[in-house]
Structure P
C-alpha cells in the first residue's frame, strides 16, 4: 500500500463515517431489527463492501508484509506505535478519573521513549508497568453516553455511534498525525495500518471456521469486547 493510497483511504473512511452517522440520525433508526443492531441492513451492506476492500487490497498487502518482514522488526514496529499511543491513552485514563492508571501510562511513555529507544522496545512492560487500552469512546461511555447502536464501516470496521464519534476525536489526539513532513506522516500511518492488519491474519482462519454468520460473529465479539473494556474486565451482569 503506497502512502497516497493509505491517506486517501483514511480520509474516505472519515468522510463516510461522518456522512453515515448524519444519515442514520435523520433516519431515526427506523426498521430496527435488534436493539443493539438497529441499522443491520446498512451494516451488512458496508460489511460486504469492506470484505471486498480487504480481499483485494488490505489482506494481500498485509500478507506480503508479514512474509517479508522479520519477526523482530514487526515486534519493534508494533512497540513503536503502541508507545506513541500511550500519551492519548493516559489522557483518556485521566478523563475517566483513573489517575493512577494515567500516571502509569505516562511513565510507560517516558521509559519506552528513552530506555526503549523511541519505543522500539517495550522496557516498561518488563518493569511491570501494565499496558492499558483507553480511547475517547470509552471515555464517553464512562461519562454516561449510550452506545447509540452498532455500526459497521469500510476501512475502520465495527463501531457504535458513540465509538464512531470517539474514533473521530481519537484521530485528532493521535501523535502520529502531528509528524512532519506530511510524506513521513503518511508513510507512518500506512505502515501502522498494514502492521495492524498483519497482526490480525492469524484470527482470519478462526473466524472463518467458527462463524456460520461472519457478520454476526464479528458484531457480537466487538460489542462484548467493548463492554469489557469500558468496565475494565468487570462488566455488570446483563438483565435476562
Structure Q
C-alpha cells in the first residue's frame, strides 16, 4: 500500500524491444503524485516504447515498474488500466461509429480510491459535465461521430475519454502531433488546468517551449537510455 512518501510511478532500469531488436537499455524515471513529467527525444529513441512497457502493451525484458509501490511489471494492460493509468494514444484512435457522448460514457469508470484532504475538491470525479467544462467544444459536438471531428477535436475527445476513467496517471503519447498551432495552444492550456487540479501527467511531445510551461521535470532519452533530466521550479 502506498503512503505520502511513495512515488506514483517508478520505472527502474527497464529493457525492452521488438523481436531481436532491443530498443530500451535501462530507462528509468519517477513521477510523484500530482507531478507533470515530459519524456523527450528524437523519433526512434524509445519514448513510445517506454510508454508501451508502462501500460502493459509491450513486455519488459529486464527491470521493474512500480505503481503506488506495487510491482506492475508485465501485468496485463487491462489490469494496469484499472489500477489508474490511462493513455491518450498517438493518433488518437477515436471510434468512427461512436458519438462524442458515447465515447465518454462507454469508457467511464469511477475513481479507484476517492481523494481525501485538501485536494479532494480539485480531484472531484471526472463525469460528463466536468469533461464538457474542460472542453466546451465536445459539448457542442456531442452527437457527432468520431470520424466527423477535426484532428483537434479528436484529440480533445481522446483526452476526455481517458479522463472519464478517472486515472491517477494520465499519459499522452505525442500530445499535439499534427495539430494546428492555435489548437496546440488550446490543448496545452487544458493540460495546464489539469495540472492545477492535481492530475499527474506523463507527456511525450516535441514542442519544448510549450512543455516548459507546465512540466515539473523533463527527461531526455537517446538510443533507449536516459541522457539527462531538467527539473523546473514552477
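Computed quantities for the displayed model
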item: For semi-axes √(5λ) of the Cα gyration tensor in Å computed as 27, 20, 18, the structure of P, Q it came from; result: Q
item: Source structure (of P, Q) for relative contact order in percent (Cα under 8 Å, 6 or more apart), computed value 25; result: P
item: For Cα Rg over 2.2 N^0.38 Å, for residues 76-211 alone computed as 1.13, the structure of P, Q it came from; result: P
item: Which entry (P, Q) yields the derived value -8500 for helix-only ellipticity at 222 nm (-39500 (n - 2.57) for each DSSP H run of 4 or more, over all residues; to 500); result: Q
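Read the figures in this text as sums done on the coordinates, not as results from a lab. All values derive from a computational prediction rather than experimental measurement.
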